[in-house]
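Some structures are shown below for you to check.
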Structure I
Amino acid sequence: MTDQSFNRKEHLKNVSIIESIFSDGKSFAVYPIRLIWVKSLLYKTTPTFQVAFTVPKRKFPKAVDRNRIKRQITEAYRLNKNILFSKIPPDNIHQWAMIFIYTGKKNPNYSQIEKGMVTILDRLKLGDRPGK
């Protein structure tokens with residue numbers, strides 16, 4: 001089992017990578033979360049997975065609500081990211097950059113978010129296509 005931390009190196013902040021995710025990325029959704037990701041070659045200084053979380057301002061105009069949902073999604077990812085690490089092939093030469101987008105219309109409770117996150121991480125195949 002991997003550690004359950006979520007350190008700064010795992011945060012996706014590079015603007016060019018984020019743009020490439022939205023232009024070239026693959027995606028699928030499990031309510032209430034949509035995952036968009038792109039695969040690239042692994043650099044020695046970056047971790048295998050870099051992730052970002054977003055909540056649309058149009059659906060949640062109050063920053064308090066957006067930040068609460070982002071905290072919940074981040075926590076669900078942090079506690080369940082070992083699912084991803086168990087799927088890495090032994091001869092891995094790739095890195096995955098991912099953006100999780102909250103697509104619900106109401107403030108969720110944590111159990112809904114965690115259920116969606118676990119399902120997404122289970123369905124994600126680290127090859128080219130999502131599962132099922």
Structure II
Amino acid sequence: MKEQAAGLYARLLSENGFVTIAFDAAFQGESEGLPRGLDDPAHRIEDIKAAVSFLTTRPEIDGESIAVLGICASGGYALTAGASDHRVKAIATVSGVDIARHFRVGADGGQDPAVLKKIWAWLGDHTDWFLKSS
């Protein structure tokens with residue numbers, strides 16, 4: 001959430017002459033929408049592209065100098081967003097994580113595929129859990 005690391009980095013960068021934006025992704029923090037707390041990689045990538053779109057409407061922004069900084073899982077999302085959006089000229093990550101790979105094979109790459117199958121089965125049986133508002 002923007003009040004955590006993203007906001008800190010944005011503040012420090014702005015103190016050093018950069019124009020910054022830190023935002024809550026859809027379904028997170030102060031953003032709206034259901035299901036709450038959803039971490040959907042495709043949606044996160046679109047959130048980043050939407051932030052870039054917003055920045056391009058601002059007169060103080062040089063549209064040829066837009067960069068994205070992604071922290072943790074957002075580092076992985078930033079790479080994908082930047083690779084598919086020509087307006088992003090630079091990408092930086094802090095402890096970037098490929099969250100999809102992390103869930104698929106575990107942090108060390110040695111997770112038994114049965115673990116993910118059990119997670120999917122549980123989620124299929126508990127879809128009501130996702131629809132609850134926090």
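The table that follows gives values for the structure above.
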read-out	value
Structure from which -13000 was derived, helix-only ellipticity at 222 nm (-39500 (n - 2.57) for each DSSP H run of 4 or more, over all residues; to 500), options I, II	II
Structures I, II, by distance in nm of label points 7 Å out along Cα→Cβ at positions 26 and 114: label with the highest value	II
Test item: mean count of other Cβ atoms within 10 Å over residues 74-81 calculated as 22.1, pick one of I, II	II
Which of I, II yields -0.46, -1.28 [log10 I(q)/I(0) by the Debye sum over Cα atoms at q = 0.14, 0.35 Å⁻¹, for residues 82-121 alone, calculated]	I
Rg/Rh (Cα atoms, Kirkwood Rh) - structure with the largest value, from I, II	II
Test item: P(r) over Cα pairs in 5 Å bins from 0, in percent, for residues 10-57 alone calculated as 5, 20, 22, 22, 17, 10, 4, 0, pick one of I, II	II
Computed 36 for relative contact order in percent (Cα under 8 Å, 6 or more apart) - originating structure among I, II	I
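Throughout, read-outs are computed from the coordinates displayed, never taken from laboratory work. As the structure is a computational prediction, the values presented were derived from the model and not from experiment. Cβ atoms are built from the backbone, for glycine too; each structure is taken alone.
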